[in-house]
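Once you scroll down, you'll see the structures, which are given as structure tokens.
Derivation of every value follows stated rules applied to the coordinates shown; laboratory data play no part. All of these numbers come straight from a predicted model, not from anything done at the bench. Cβ atoms are built from the backbone, for glycine too; each structure is taken alone.
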Structure 1
Amino acid sequence: MKQVLITGASTGIGFDLTRTLCARGYKVWAGLRKPEVLDRLAQDYENLTLLRLDVTNPHDIERAFKSVASELNPDQEFVLVNNAGIASGGPIEGLELEEWRKVFEVNLFGVVEMTKTFLPLLRQTKGRVINLGSISGRFASPFMGPYTTSKFALRAFSDCLRREVSDFGVHVSLIEAGPIRTEIWSKSIEVSDELASGFTQEVRSAYGKMMSSLREGVIKTAKEAIPAEEVTMTLLHAINSRMPKINYLVGKNIKWQANILKFMSPRMLDRAVKKSLRLHKS
């Protein structure tokens with residue numbers, strides 16, 4: 001039976017995967033900033049260990065490593081699922097650099113630090129790294145600069161890592177998900193609205209209509225999002241398959257969108273985005 005460490009396990013995909021793996025008998029370490037959130041789940045499953053883990057905190061990561069290493073069965077495959085992530089948005093002109101840093105600290109640098117720290121265990125057990133990316137790592141949405149840029153970077157990181165560790169028998173997979181029914185939507189809208197309240201009058205005047213249009217589009221998309229359970233099924237394949245895929249496209253029409261992106265020029269994409277924003281405005 002495999003051993004799995006999951007970051008961002010308190011809600012959404014991370015929580016559903018944690019619960020599913022525990023029910024199936026896997027040894028699971030659930031990393032989250034407030035472990036007490038999952039106390040009830042830990043009472044139900046002896047195979048679950050809760051870790052206080054903020055992926056932006058090197059001390060938390062080091063403590064998590066020591067905890068996992070002390071419990072790890074070296075004869076069973078170890079899997080690291082880098083699931084923790086945040087989203088926020090706004091016009092580039094209006095966003096402070098600190099906002100970019102905050103998103104990158106979680107979505108990219110946290111993944112890098114977690115993976116770097118746990119690679120000795122992954123090499124030892126010929127394990128797997130599964131990174132939770134996004135279709136936004138292929139298509140850059142306007143007013144989502146920090147998020148989409150971090151996901152593009154995560155996709156590149158996954159490629160670099162895979163090519164470095166394949167000789168050790170370590171598999172690397174990237175989950176490129178479309179809209180998923182999780183709390184990230186409501187949280188991202190709240191954060192974006194809060195950021196917008198601090199924009200200058202000039203920025204609000206210049207981008208207000210487009211931002212409003214995009215916000216309506218996000219709300220509509222969130223309603224059509226697939227449940228987290230569908231991503232869990234994909235993750236189970238990435239965890240258990242003898243030959244896991246390099247890239248998993250998950251979500252409504254996501255494979256179709258990915259294929260379309262291969263054939264559309266940047267200018268064609270620009271026109272499509274502008275048309276979409278106008279449609280939401282109407």
Structure 2
Amino acid sequence: MLAPYVFGLVALVLVPFAVTVVLAFTEYDLINPPVWVGWANFTELFDDPIFRMALGNSLWFAAIAVPLRLLIALGLALLLHRRSWFVGSARTAAALPAAVPEIAYGLLWLWLFNPVHGPINQLLAGPSALLGRTPPAWLTLPNDARAGIIIMSLFTVGEMFVILVAARQALPRDVYELAAIEDATGWDIFRRITLPLMAPALGLLLVRDTIMSFQLSFTPALVVTNGGPPPYATTYLSLFVYRNAFEYLRYGFAAAATLVMLALTVVAVLLQVRLLRRARL
């Protein structure tokens with residue numbers, strides 16, 4: 001019964017991973033045979049200023065977007081876990097953006113972030129004028145573009161939201177009834193009951209979203225900002241790998257960058273697991 005899963009794991013995960021490891025130590029352009037170059041790709045990689053910028057952009061994105069996404073999903077789950085007349089529509093609205101194809105989602109935000117005709121800057125024009133500021137230049141200023149990519153990621157928390165709603169509904173009611181009898185405040189209930197009981201689900205989602213964060217920024221950066229504005233303000237590791245592999249045909253160099261991205265993901269996950277274990281103790 002496990003044979004189809006094992007076959008898929010070997011064919012779609014283990015074999016591509018092994019090929020990537022081998023290519024990382026070669027110079028390969030898909031036309032000429034691979035040439036073994038040893039550690040030259042990694043040496044060139046860390047000497048490349050574009051890679052260093054992409055690495056910094058990816059780390060900042062993961063450090064800011066992952067906690068914000070988890071907080072938003074948790075807040076929505078706590079707000080919408082009870083049954084009422086509007087909850088069904090609200091849950092659908094919260095989960096729907098995650099079901100939209102990534103290309104269509106990126107094109108929608110390209111219109112929303114339009115500095116002249118986009119509805120976001122039109123709404124911000126009034127308050128910004130009162131504060132003596134201009135609305136953000138989402139597509140032309142580096143920090144504004146990075147903020148825009150993070151904002152885009154905050155609306156695709158539907159999967160996390162569904163999991164946390166299920167986790168909240170599975171909590172025992174008698175614990176909350178006992179807390180109500182003892183006149184516990186809402187903050188005390190959240191801090192001493194809800195949060196500890198939902199900690200396993202939150203920890204799992206934190207680790208999972210950290211792993212996915214290196215891919216979450218790919219389509220928005222490609223479709224909305226095209227890796228800019230200069231100099232490479234929204235070029236993330238995933239986009240860096242894509243361009244070197246499929247635009248510049250530097251498959252060995254891109255494979256080396258992929259292994260570095262994998263190593264960073266493993267280190268981040270191990271640190272989170274260690275912190276979560278300490279928190280449970």
Structure 3
Amino acid sequence: MPTVETPEPITWTVGDVRITRVSEMEVHWPFSVLLPGADDLIDDYDWLRPDFVTDDGRMRLSMHSLVIESEGMRIVVDTCAGNDKSRPGAPPFEQLSTPFLEDLTAAGFAPETIDAVACTHLHVDHVGWNTRLVDGEWVPTFANARYLFAQKEFDYWRAEPQDYGPVFEDSVEPVMDAGLGDLVALDHHINGEVWFEPTPGHTPGHVSVIIESAGERAVITGDMTHHPLQFAHPDLASSADYNRDGSSTATRLDAYPRWADGRLIIGTHFAGRTAGRITTGDQPNSWVFAPGG
């Protein structure tokens with residue numbers, strides 16, 4: 001599963017809010033790895049290329065953080081996979097060594113300037129840079145920030161065996177031990193412009209992030225939508241969903257009609273231009289995604 005060169009940062013403006021994508025890496029996977037059944041569908045949608053599908057028909061999947069600047073705060077949404085971590089169940093993330101922190105700093109967001117870290121959920125590729133290895137110990141990367149974990153999500157992963165290595169132990173527990181973690185509700189408001197929206201199904205306490213400012217709106221999806229093909233086929237559940245009982249599909253069918261109001265949709269794993277807007281498609285329960293800011 002090869003990686004490609006890290007894309008440059010992208011910034012969007014939503015009212016008075018700025019949102020910047022800072023990438024860790026991009027991977028190209030067969031669709032069958034994450035969205036079983038998708039391979040037979042991708043050629044039906046011209047808008048998937050070139051941003052979201054490679055020339056040879058593989059999924060383009062981006063690992064990135066999104067930094068929100070709002071009301072004097074700097075909020076990092078999800079912290080990618082992280083360096084130096086044991087991830088035997090997730091080979092692309094095993095013992096990584098990427099310049100993510102250097103790239104974050106070069107984009108103007110040195111770790112010490114971050115005020116809050118918001119985790120849409122606690123999977124391996126969303127909490128990795130919560131901590132970094134210093135003198136053999138895992139310490140919080142963002143030492144001046146409050147880390148926001150949904151209480152329901154935290155409780156689930158604290159008790160659940162993990163398939164991808166000691167994710168909770170090296171990327172969540174050290175934050176709590178340092179006194180920097182806050183366990184919050186699924187609809188927690190970070191400030192007057194940024195809040196959580198419950199979108200369970202991929203994990204029990206999964207949230208998306210809503211941004212609303214000066215009459216404009218945006219949403220950061222998290223993994224309730226891994227790939228834009230799911231807008232056209234909300235029934236495409238991810239193999240990484242904690243159970244495949246239809247709850248993630250139900251969440252998409254609930255969210256997409258609301259999100260088709262012209263708001264900017266920023267995909268947590270969308271490659272290419274990463275953001276765009278959806279409109280109702282020709283078939284029931286189907287939406288078209290138009291990439292661009």
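Hey, helix-only ellipticity at 222 nm (-39500 (n - 2.57) for each DSSP H run of 4 or more, over all residues; to 500) derived from one of 1, 2, 3 reads -21000; which structure? The read-out was computed on structure 2.
If distance in nm of label points 7 Å out along Cα→Cβ at positions 25 and 145 computes to 2.0, which of 1, 2, 3 did it come from? It was calculated from structure 3. With distance in nm of label points 7 Å out along Cα→Cβ at positions 169 and 241 computed per structure, which member of 1, 2, 3 shows the largest figure? That would be structure 2. Once distance in nm of label points 7 Å out along Cα→Cβ at positions 41 and 137 is evaluated on every structure in 1, 2, 3, the highest one turns out to be 3.
Here semi-axes √(5λ) of the Cα gyration tensor in Å was derived from just one of the structures 1, 2, 3, and that gives 38, 28, 17; the source is 2.
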